[in-house]
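K.L.:
The next part holds the structures, each set out as C-alpha cells.
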Structure 1
C-alpha cells in the first residue's frame, strides 16, 4: 500500500523547440510521490508529449485526480496502455531508489532548427559534446540544405550529426537528404524521415541508402515498438522512456531482442531524467550517445512536490 500525492508543474523553454509538428514553448508534467508502509517516500514523473503519441497532460492529470490517496501495486499495473506516460511515472517511482553510474554514457547535444544551429554547435562542442542532433523539416528544404552544406564544412572530423525530421519530409525529400548524407561521413543517422503511417516506405529507404535510419515517433509507445519490430524493422530505435510505458516491459523487450536502442529525453525534470537514464545505462547501445543534451533549451528545474 502506498500513500499517493501529486503536483503538476510547468517549465518554460528558454528557446522554443521547433519541429515539423510545430513550436513547443511550455513543458507541462506531473510529479508524483509514493510513501510505503515504512514511511519511505519515492518520486516519479509523468511527462507526456501528446503530439508524439502519448496521452495529453489533461488526461494524465485527470487520471491522477480520480485516484484515491492510498493505492496498491495492483493499481499501478492496471494503468491502461492509453496512458503510457502515467505507466512510466508510477512504475519508475516504485523503483526510484536505484543509483546507477552514468559515467559510461555520452550525450548528444540538441541544436535549434534553422541557422541558429550554426552558432550553437560550437558552444556545445566547448562543453565536450561530440554528437549533435539537428531538427529538419521545419524550414523550406532549400534553406535547410544550405545550412547542411555549411555543417559539412564546419564540423570537425570527430563530430557526429543526427538529422531529426520528426516525420516531416515527403518521400522525395527524404531521398534527397539520404543521397546527400551518403556523401558525407559526419551523419550518424537520419531520424523518422517519414510519418508514422509510412513504415513500409521507411523500410524501403533503409535498403536504398548507406546512411542509417532511426525510428522515433513510430516507436513512441510500447505497442508501437512491438509492432514495428514484428513488421521487420531492425534498424535504430530512438526510445523516449518517459512516454513508452512500463519500464519493466521495455526492459524485457530490449533484453529479448537486443535492439539497437538510442535513449532520448522527453524534456523531463531531474526526477524523470534519472529514471530514464537508469534504463539507458542498462539497455541502450553503448556505442551511441544518449539524447539527453537538452540543458540549453529548458529553464532551471524547479519542479518539486
Structure 2
C-alpha cells in the first residue's frame, strides 16, 4: 500500500512539475505565410537567442493566416509577429500592443517600411496607368495580405477604382512568387506583390526585371520599385494578458541582436527598433472596411 502511495505521489509530482514547466514557456506566434517549416527555419534562432537571454524556454509557434486571431483571442501565445494590418486588427479587437518593429534586410538594405508594387508585363501596351486596369484580370496574394493586396487596394480606391466592380476578375495566388509568375505567363493581365519581391526574384535568376512594367511608379529614396504608400514594417506585439515586465525584458534582449547574429541572419533582418506609428495602417483598414473594420 505504501509503495502504491509513493508511486502515486511521484506521478503527481512529475505531472505538476511538467505543468509548471509548460506554463513558464514563452510562446511567440509567427505568421507562417510560406508554411510552418519555413517559419520555424526563419525564426527558431530568435527563439533560442531569447531563451538564452531570458533564462526561460521560448517557443516559436507558426500560425496560418486564419489561426492568428483565434490564438491571440484565446491567449495561446504571449507575443506575436504578424503583418502590420493584422496587428492593427489584434490591437483594436483584443487590446494587443506593439513592443518593437522589425528592421528588415532586403538585398543589403535596412528597411523599416515597405509598400506594394502594381505591375504588368513590359509587353502589355494596354496597361500604362491605374485607369488602364479597368476591365482587366488581376491577381493579388491573399485578401489578408497587407503588402500583397491591401496596400494596392487602397491605392486603387484613392484613384476612384473599385477592383470588385471595375476589374474583369480578381484572383488570389496565395504566395507572392505565384502572382509574379501568373503575370509573367499572362495567366492574368496585372498583379500586385509587396516591395522587394521582384528584385529578390531577379537576384535568384527566376525572372528578368525588363520583362515587367511597374504601374503608378513612385519615386523616393526607398531602394525598391513601388506603387503605393509606404507603411511601417511588421511589429512584434504582446497580448493584453502578457505582463509589461516580461515585454520589457524581451525588447531589451531583441535590441541587443547584432546583424551578424544567427537570430538576425536566419530571419533575414538587421534587428529591432522601437515600435513605429501604425495609425496609417489603421486608417487604411477604416477606408477599405477590412480587418478590425470589416
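Every number here is computed from the coordinates shown, using simple stated rules; none is lab data. Predicted, not measured: the structure shown is a model, and the values here were computed from it. Cβ atoms are built from the backbone, for glycine too; each structure is taken alone.
K.L.:
For distance in nm of label points 7 Å out along Cα→Cβ at positions 89 and 169, which structure out of 1, 2 has the highest calculated value? Write out the running numbers ahead of the final one.
P.N.:
On the way: 1: 3.5; 2: 2.6.
Largest one: structure 1.
K.L.:
Still on this model: Thinking only about volume of the Cα convex hull per residue in Å³, which of 1, 2 has the largest value?
P.N.:
Answer by largest value of volume of the Cα convex hull per residue in Å³: 2.
K.L.:
Quick one: FRET efficiency 1/(1 + (r/R0)^6) of positions 225 and 257 (r between Cβ atoms, R0 = 25 Å, to 0.05) came out at 0.30 when computed from one of 1, 2, so which one is it?
P.N.:
Label of the originating structure: 2.
K.L.:
Okay, moving on. If we compute relative contact order in percent (Cα under 8 Å, 6 or more apart) for structures 1, 2, which one ends up with the highest value?
P.N.:
Looking at the calculated values, the largest one is 2.
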